Structures are given as C-alpha cells and as structure tokens.
Structure 1
Amino acid sequence: MTYKEAMEYIRETAAFGSKLGLDNIRTLMNLLGDPQEELTIIHIAGTNGKGSVSAYILSIMEQAGYRMGFYTSPELSRFSERIRINEEEISDEAVAYYATMVRNQAEYMREHCLGSPSEFELVLAMAFCFFKDKGVDGVILEVGLGGRLDATNVISRSALTVITKIGFDHMQYLGDTLELIASEKAAIIKPCGRVIVYPGKQEVMEVYEKRCAEQKAELYIAGLPSKRKVLRGSPPSRITGQEFVLSGRRYITAMAGTYEAYNAALAIQAIHLLRKIRCGGKEVFGISDECIYEGVRLAKWPGRFEILSFEPMIIVDGAHNEDGAEALAETVRECFGSRKFILCTGILRDKQYEKMLSYLLPLSERVIVCEVPNPRSLGADELAQVIHGMQASNEIIVSDSPENAYETIKKLQHGSDAAVLICGSLYLVGPMREIILKSTQYSS
C-alpha cells in the first residue's frame, strides 16, 4: 500500500467502531511474532493527565540520551503524532510499510474467522512492530480506554506501571463508581511489577493495594508538589508556566495549566523508580537529576491549557470530562482572576456535558457552540439549548464547523481585548488549533 492507501484503510476500519477485549489483539500480535514482548514498556493509565505525564517522562528520557518509542491516541492534528521515537514522528513510508504488514495478518484473521481487529488495534500493532524494528531503548505506552480490556494490555509485563488521577469518564464501559473505574485501570498491573499511582480516595487506594498484593507488585504512592506558583512574564497576563518544589528540589515547567505541577511530580517520581531497575547489578536506565530537571522544563504537550496567542488572548484546552473541566476552571481563575472569556465549545454526546458546563459557563458571558467533527458529537443546536437552560444570560452563537467558529472568533476579537477559551473535546481543539496556528493574524 501507499501512504494514502494505508490511511484510507485505517480510516475505513475506524468506521466499523471497536469492541473492548483482548482476543483480537492477542491473535493479531501472535501472527506478527509478538514484538511487544521484546520491548521495555512504561505503561500509563488514568482518567486525566496521561498525555502530560507521558510527555514529561519522554522529555526526561530524551534528555538522558535514550531513544524512546511513544504511543498515544487520539492524535491532535496528524496521524503520525500517535507513533513517535522521541520527537520524530513515524514517516509516511513507514506508515505504508507497517500498515501493509498488519493488514495482511488482519485479513488472514478475517478469512479464517479469527476475529476482525479495530482501528485502534491495527495502529497499536503497527507501533509495536515499528518500535521493535527500530531497536528503541523503551516504549511509553498510553492506555486508550480503561485498562483491563484496552488493547495495550496485550503486553505480559512492563518495566513500570503509572496510574494518573482517577475520575469519572467512559462510565458506560468502566463503571459508575470510582472503585469500579480504578479496578479497570489497575488491571494493567503486571506480576512482580513496579507501580506508581496518583494519590486518591480511600476506596481507590484500596483497589490498588489489593491488585498489587495479588500480583506481588511493588506499590508506590506519589507525593504531591509544594510551593506551587504560576510563572508570569510582562505583562502579568503573559503566563509562562509553573514553578513547584518536590522533595526539596525546585522545578519549572513551561506547561501553563496549574494541574501540570501535579502531573510533572508524578512523572519525576516514576523516573526515580526507573532508576532503581537493575540488570546484572547495573542500572538499566541511568538518568541524572539534571536530566530530570531539564526534561521537565522542556516538556511540551500541545492542546493542554496551551496559550496560542497573548494579543489577542486565545487558549485551547483538551478538557473533555467533569474533572478536566473543573481543573481547567481552577487554572483560569488562578491565572486570570475574574476575567471573562468568550467560550468556544463542542462536546461529545457520551460525556457528562451538563456537569462539564457547570464549571465552564461561569467563566464566560458569551459562548460559541460548535459541532465537534466526530460522529459522537452532541448537536450544536442541542448543546445551545442545554447552555440556555443552564445560564440564560449568556449570549450563544451557534456554528456548524471549526472554520466558521474561527471566523466568529475573529469578528468578536476585532478591535477588542476579548479573550477566547476553546475547550470541550480534543476533537474540537485539534482542528481549531491548526486553523489558528495557520492564520497569519495570530502570533504569540
């Protein structure tokens, strides 16, 4: 296949949806020779913060001189973002090669009634084969949904399991209590492994403790940062990042969201555990304190409280569930006080959108409602009605596409100092971000 044909094949497969479970991916990986079993894997699950924690770990490992495979989903702008080695995204030629390899085995499965892999499973299989062939030093593997039945759980062992903050999301698949959701995440913990988790409520911690006891795994509970503060430039509205202290050491992150200090702290402590791994009496990963500091300072994760422009102010944030919306609202208030924003939002139908909006609407007096370019999108008119019912005083503007939403933003900001906050779904933030960055009108 050519690259174009490979992408058409992957997208066509995505149209058939997916089904949670490991049977398909196990069969597919077995036909491909189980390349995942030859990789040193850092497996990362959680409700919020997975991407940021992964980005911090990748940046630190890169500073230490390691070539790390990086697998994440969904992409923000380009398919190739999902499969990388350090900062280098998979090439078009490699996509075509590995998609062909995986398609051949997927077709064999279908012909022999062995199952039909989903788009996520096909891309994950491509990533495992690519990383093995490239001889990476390790792989940072981000769970797609949940953990227990997520395709990434096809691995039989991991060098380290990281579980970020637990909250309510995908309850139709994972359960409607924190305990049930934590159980799904904890199912990625492997026998005799090392596990570090973000501290949570008692019922959540008990789930982790039970799973680790069953698997004879070592459980570590991450400490939280202290003395955290927002870093500002000139003028003070120019937010440049966060500063915090962890275990007596001072760190700086260029990621502006106030929650990023907590994500960075979890990543730092995960790295400390990696430094404890020995093989033949020697460290598997030699990572200096300086590499940790620089890795945190240089880490980037687009689309997470990312300030695309200061004048006029435009912020994008991928908050897509209740906890994410709450954290975003806290960040906006800490960074900008009572300043009101033009809120541009679109939300998927299967999210707790009313609870999300309860945090987001107080930040604004004017709302642009946009259809999310995803089949699961809540209709723009329906979302506008929900917003009107919750906060009738808000002016609501309905837009049928990210392009039209952007045109509305330009008109509203013309000749004013109005600030814009774009959030609600990564499927909205991704296209809006690309449109804004390509515009010659905006620059940071």
Structure 2
Amino acid sequence: MSAHRLMRAALGALLASAAPAMAQDMAITNARLVIGDGTPPIENGTVVVRGGKVVAAGAGVALPGDLKPIDAGGRWVTPGLVVAVTDLGLVDVEAVDDSNDSGAAKAPFSAGLDIAAAINPAAQPIAIARAGGVTRAAVAPLGTSGIFRGQGAVIDLGADPRAVVQPRAFQYVDLGEAGAAVAGGSRVAVLASLRNALAEARELALAPAGNRRDDVLLTRTDAAALIAVVTGRQPLYVRADRAADIRMALNLREEFPALKLTLVGATEGWMVAGEIAAAGVPVIATPLTDLPQSFERLGATQSNVGRMAAGGVRVALGAFFDQPRYAPQYAGNLVALNRVPGARGLSWDKAFAAISSGPAEILGMGERFGSLRAGRAGDVVVWDGDPLELTSGAVRVFIDGVEQPLENHQTRLRERYRSPAEGSLPKAYDW
C-alpha cells in the first residue's frame, strides 16, 4: 500500500473513532435573516433551532426562556448552501490518481456504479467548501466507459464520519458531446445506447428471474441499476447543453413515460425554455457559461438562467466541480446581470434560493433542508456581509444544529505565511 493510501486510511480511522458532536439548541437573534425560499430578507429576524431542526424563523419570533440568545449583531443569517452536482468527497487532489475516485473509465460497469462508498468525509475540498457556507451537496460520478456515469449521492458536509444522507439518489447520463464520444462518435449512437439500456432494464424488471436474451449489451448489474430509473423511483439526471439534445431528452418520456428527468448544464436551455417548462422538467444550470467554446454551446449566454426562469422553468444553479464554495459568487453575478442593458438575471431573493432551497427541491429534499422553514434541518450560516458579495465570508456554520469547524488546509497555510517567524518557512523562503 502506498504511503498516500496509508495516510488516508489512518485519517479515516481517526475520524471514525471521534465522538459525534451534539446538536445544540440555539436562538440567533438580531439577524438580517434569509429564509432561503425566494422571499426577501427579514430585518431583526430570529431563528430558533432545537434538536437539530428549525422550529421557528422570522420577525417577531418569541425567544424561548431556556435559551441564551446568540446576537448576530445585524449580520446576515441564511440557510446553508446546497450544491447540486459536484465531486465533493470523491477527490482529494485531482491530479493524483490515488486520491481521485470521480471516474472509472476502465471499469466493466457504468450505471451500476454507486459512488456512496467512495465518499471521503475527511477530504480537504469538503472542509474548504464547508468554510464557504456549503452544508449539503449532490455528488455525481463523472467518467466511465459508457454514457451512464453511475449513481450519485446526497451528502452533508459535517465534520463527522457520516457524510452520506442518501445513496443512489440519482442516475447520471451524458447526452452531449462527451457522451457521443464514448457511445461511438455520434449523438445517433448516444440515443440508440440510451434507449437500448432503458429497454433492457424494463425487460429485466418484468422478468427478474428469467433468462435474458442473447443480444443484451448491458451487464446484469447495470441493467438492474436502471430498473429504478425506468420505473420512476430514481431520477435520471441528463447532461445536455445543446437545444437539440435537450429536446432529445424530453422526448424520451414518449417511450418511457415514468422517467423523472432533471437536466444538467442546459447551456442553450433559454432557446427551448417553453418546452422545458411545459414538460415540468427542472434544470440544474451552469450559470455563467457565455462563450461558444464548443458546438453544443454556440448559443451560450449569461442570460440563460434568467431567461429560463422567466419562461417558467424551475431552475437552480449547480455543476460546480472546481470550487463549490463559489456558488454565492455565481448567484451574485446573476443579480448584477440585471444592470446590464438587454441582459436577464435574477433578483437577489431568487438568486439565493437558486443555491439553497432550489437545488434541495430538485433533489427531492426540500422538506429536509435548503431553507429555514420550520421542520427543516438546522443548517445555518452567519456571514460577515451580504453572502452574494465577493468580499463576504461565513463566520459561523451549523449543520443539523452542530457548529462546524471552519479550519482547513487553506486557512492553515494562510496563517502560516501571514506573519512567519524567522526559521519557520521552507528554505526557499528564507530572507
């Protein structure tokens, strides 16, 4: 076993042996309170959390006599951020293969892959995202030898060993250029592969104990995994950017009516917003893609999200694979976009909802987290400024009512180099 794997194993054992922190009952008062459901901020608001759940939030909330209030001092207080479609927990160092579980291009399986077992709660990207106010995430697999990328999981970012909230939360498939490349070089092959796979799964569902026909292309493991998709018990997340690819995805329900589709990316979604809205299919959009960097993105525009929302599409922001903690920056840019003549963005309230309650609802977990409505998880973040402003940061983060550490590798490096004592730096930095 490599030294790197030994280090990871030791760290995992240490984390698993740590006693879980207890949720604290608390009342945060004097807050500029954001519920997170698209309603405007509330001045002098209060949020009360008991047993890890929000019991009340708003203006004029009675302060329980048994709780010592935490005075926010007028700071912004919001629900935790929810990042939909990311690789958090699968990657420690992206360029180091031993620490990167986001792809399995050499595996004989695709749809049957379940990434939940590979989630590493001690991965530094989780700690970094947590310090940025991210409390929940939908983790998606990325690379396999086929168009299906496997089954994603919903996780929380708490500093404890129980990260996975829901395994096998969705199946992920790529209908764009990347999918075409592995399917045979054409979108024609992508569609044929997808329809065949769903048909094989449907046949297996009808006769699970029977013999399969001789011309099947899927392994039994992959076909079995897709049964939940064709029966509508597991959502199918479809990566599609080109308008024609989006239409191709929407048309799938003519043959497989039980499919629960969610579009991911949707760079040209604004061009078919009416069709997406009419189909009732939600979108997890990459918000600031505005360059025609490929043929499937020739219609890219920063106004994509705003135009889809105006067209009645239920849209959230996501697909943040590099720095999920930058979600507020993306949302803030959409607010600023309203000031550009001819452009279309989102209001502040809707932009924040697009990184909190919006993704939670698309994940089917809007009743569990994503806002500060009563009964939701006590995921609360206190900010030192407007959370959608670039210069603002999280100063306190609670997940399920448990206050989380904000220290991570980046903060330790910052402190090390901020005011170094003589002899404390590597030799290259001596002066």
Structure 3
Amino acid sequence: MIRKVLVAVIIAIIFLYWYMSRPPTTLTLGIFVNHWDVPQGEPYAVVDEIIKDFEAENPGVKIKYVSGIKKEDYSEWLAEQFLNGAEPDVFLILAEDFNLYASIGALMKLNGFMADDKNFLAEVYYPAAFNFGKYEKIYYALPCESTLTFMFVNKSLLEREGVAIPKNDWTWKDFLEICRKVTRDTDGDGVPDQFGCYDYSWNQAAISNGVKFFRDDGKTSYFADSRMEEAVKFVMELRGVNGGFEVSPKDFDIGRVAFRPFTFAEYRTYKPYPWRIKKYSSFEWDCIKMPAGNSGGNISVMDTLLVGMSERTRDKDLAWALLKKICYDKKIQQLILKKSQALPVRRDVIISAEAEEIFSWESSETPAITPADISDAMDEAIMPFKFKNYNSAMLYADNEIKKIIEGVVPLNNALNKLQKEINALLQY
C-alpha cells in the first residue's frame, strides 16, 4: 500500500514537473496604433488589459504583439507576415484590406464558431458594425469598436444669434435656415466673417438623403439617382449662402462657424478643446445627429474596426476565444467606452448607466446628444463600401461633383454622364 502511494506521488511530481517546465502556448496578435487618426493618450491600454485577462483565464497561454506599428504602415506589414507564413493568429483588419483577405481564403470563417458557441449572441451588436465583417454571406471578422459622423454645433454662436440648438431629428430645411440666419458680416467691412457651416460634403448630404452610391458587389454605381441630384442641389444652395466666400479651418477654430461634421472619435478627443482655448475664443460646443435629407434620415456612415483570425492558426479554439475577448467581452467593451476615442459595438454598453455618466461632460446642462441618441444613430447607420475599386471610384466622383457644385460644369445631365464613367471604371 505504501509502495502504491509512493508511486502515485512520484508520478504526480513528474507530471507537475513536466507541466511546469513545458513551453507556454503562444498566440500572436496583430495591432496598429492611432486607429481613428486622432491623438491617443494610452494607445495600448485596452490591448494590455485584454492580454492580462486572457492569460489569467488561460494558464500556460501567452499573447505577444509587435508594438509601434502605425496605421499607414500596417497593411504592408501584415501582407509581409502572410507572405512569410508568419501572420498573427488574431489581427486587426483595415476596411480596405478585408475583402481581399476574405476572398483569397486568408481569414478563418467564423459562422461555425458563432453557431457552436452557446455564449455568443450576434444580437448584442449593432447591425452595421456586425455585418461589416461579412463577405459573400460568410462572416470572417467581428467588430471591435466603431465611429460615425455627427454634426458639431457651436453653442455660443447660436446663442448669440438667438438660435436654439436643433433637435436630433432636424432636416436640411432647418440646416439651411440656420446657416442663412447666422452667416453675416459682423464687423461692417462688407465681407462675411461668420458662417453657417464648414466641411460639409456632398457625399454626407447624399447619404442623409438615402442615396446608395454602389451595388454591393461594386460593379454598378447609382450617381444618376434623383436623390443624388437633390443632394447636389442642396449643397449648391448651402454653398451659395456664403456668397462665394470660402470658409477656412481658422474660421472654425476661432469660433466663427456654427456647424461642422465631426467623427465621434474627434468629438471624444477634442471635447475639452473649447476649454483649452477658452481664453482666446470663449465658445462652447456640442454635437447632434446629421441633418436629414428630404428622402432620407439623420444617417451617417459607421466605420468599424474589424478583428479576424488567420485560416492557418494552429490553435483555432484559443484564437476564437481571444477574438471573443477582444470583440465580445462586456468588460473589454466597457473599457473601450472609457479608454478609446471610438464607441463600443455592444448595444448594452452604449445604453448603460456608465455611458450616461461618461457622455454627460457638462454637469450643469443636459448634453445635446445622449447615449440613447448615439444608440439610435448606430442603429440607423450604414456600412461603408469596401470593394477593391471603391477609393478610386469615389475620388473620381468627388472631383467631378465638385466641378458641378462650383459651377464649372452644369448640373444638367452631368450625373448621368458621371454614372456611365464610374460604371466603366468599375469594370477594371
């Protein structure tokens, strides 16, 4: 009996020694900094917390990542890793790279993992964020965080002009009327020096008017849509309010502009902005939804940071667990709410009491936009296109439509011509 106990103890010691001395399982993570093109105070705060939690939950597993990769260098870096067969197990995916990696079989299909995981519910996500990771009906990535465009409102300027901050269901008509009211010459030199808006684009107008620029496969465009013509006419009318005077970034910075579109990442980054320059300009600001077109709604594009798994990862279940930790774990989504400039993609985190507290920057007033408004905007948002020729097609469209807006090219039949030209470009 003593011998059996001794043998059992020796076996246990040998097993423990083997377990303690075996090399840890390593998962690699591909990340870059400055996701949303705004300054980041703690660029690795969220990822370090993810790693800390994941390693604690999975003893013997280590997560490694390369730090210091910039967003503008990331695509090239990731491509080199794939060519060398050394791509990360789990990695961030830029929107412009997603379709390529999905189409060539570089990304793990996630439908099976999601279906088999009883602790995963797709319903927690906003549709535009979740569906951004889909390619030809297959999910290849999950959303991590998102941002979308809102309208900056110079509250001080509007108050000075006796104009109330628009409600979140405001329209083009409201927008135009306010711009007309506040655009004027304030110093009597005959030149306007206070303006309604800066940096509002034709494509933002078109999106809020229900225009879909392209078919999902990127082979056909819809620039001749009557709603597109409505949007261009509206931007021309808005431009005419300034009497041909070009509004500058400086005009905005010193508080002479009532409205400017901002991404929510910019909003969260620069919300202290007026307080830092208050001794120079003394203006306060907030943000609201984008104005709705005649045939659309208070809609903007939701840009989403995606995370996927390599098809060649050796530890599929661990990689899926890490992917879930990054994109699904409620604690991490709450940390994104606190630490990131962007927005969490889980609905229950956006409409939480914690979000209410974080977004109530000014204790003496009710913010113009609440977590419920933000949640509505995320529900209504549309996904950006990510097919191969999208950037070149939009650059061409932007150049041509600006000529129409500036009066260089007459609007009559110009959009039909543009649609034919874009469609030809999309065939290559």
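Please state which of the structures 1, 2, 3 yields 16.4 when mean count of other Cβ atoms within 10 Å over residues 121-128 is computed from it.
Traced to structure 3.
Tell me which structure, out of 1, 2, 3, gives 19 once relative contact order in percent (Cα under 8 Å, 6 or more apart) is calculated.
The value was obtained from structure 2.
If percent of Cα pairs over 18 Å apart, for residues 321-408 alone is computed to be 52, which of 1, 2, 3 is the source?
So the calculation was done on 2.
Assign the value 19.8, calculated as mean count of other Cβ atoms within 10 Å over residues 185-192, to the correct structure from 1, 2, 3.
Computing mean count of other Cβ atoms within 10 Å over residues 185-192 on every structure in 1, 2, 3 gives 19.8 only for 1.
Laboratory data are not the source of any read-out in this text; all were calculated from the coordinates shown. Keep in mind that what you see is a predicted model, and the values were worked out from it rather than measured. Cβ atoms are built from the backbone, for glycine too; each structure is taken alone.
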